[in-house]
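Taken together, the values in this text are just the output of simple stated rules run on the coordinates, not laboratory data. Nothing here was measured: the structure is a model prediction, and the numbers come from that model. Cβ atoms are built from the backbone, for glycine too; each structure is taken alone.
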Structure 1
Amino acid sequence: MYEPYVWDVDDNRYIDFHAGYGANIVGHANPAIVAAVQKRVTQGTHFAQPTPDSIVVAEELSRRFGLPQWRFCNSGTEATMDAVHLMRAITGRDLIVKVEGSYNGHHDAVAISIFRSAKELGPAVKPSFADLKIEIATAS
């Protein structure tokens, strides 16, 4: 069904303003999207390295939006995490402005609220990571 609706367990219909965190902006089961995915999935479903398709898509996005460089991500979390790192590196600033109460990804840089009390934030957790440097000797 190509519609912007979702239904709950009691069959109440709602307009899906959430749209899969924005991924379903053309509605659910849009025939053009379904056909394109069905055609493409026969060639593989997930590639860690860039493919020729990513070049075609990046060129089209560049044409449409006038932005010359594109970074494709596996998730919105990865996209916002990369965006935070990139903007801090480019601007030299630490402060990032985000929309309070909105989902901005699931990583430490954005999974915070300055408008909540310490009790509402949950129990304190100490960092439990340590760096491990591994050097690999190569035969000469």
Structure 2
Amino acid sequence: MTGVVVAAPCIVNNNDSNLNVDLGRNIQASDLSAGGSGSTLTPFTLSLTGCPSGTSSVKVSFSGAPETTAPTRYKNTGTATNLAVELSQQGTGTILGNGSTLTQAVQPDRTVTYALNARAYSVAGSVMPGNISAVVQANFTYN
């Protein structure tokens, strides 16, 4: 008989598997009239706690439906048109599109924090009002 014993994973966002990021209720279409423009950045964090001792780093991989004409952004499935959702790393501004990864060291208190931003992104200008919705999945790999 054989087997493998593995450590429990870190606790993600206090065991809440869904993190809703509100980009705002008053984004003006006129502020997104030029292609490549964006709304104000909305900062948020992905927090991991209780990481197993012996875990030195955690890699997060982001996945979601990419916007066809701006593949580093995520497809808006809401009613607003000519719009995508942009995910980026705080501090560096690195765009985190489908397939992007970030690796962080586990802190001595066994936590990992990813500081991120999200915003509405004008794909080609002429944004039409409506709701914004996109799903981005985060998968974690422990080292």
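When percent of Cα pairs over 27 Å apart is worked out for each of 1, 2, structure 1 gives the greatest result. Across the set 1, 2, mean count of other Cβ atoms within 10 Å over residues 42-49 reaches its highest value in structure 2.
Here relative contact order in percent (Cα under 8 Å, 6 or more apart) was calculated and came to 12; which of the structures 1, 2 was it taken from? Clearly, the read-out refers to 1. One of 1, 2 was used to compute helix-only ellipticity at 222 nm (-39500 (n - 2.57) for each DSSP H run of 4 or more, over all residues; to 500), and the result was 0. Which label is that? This value belongs to structure 2.
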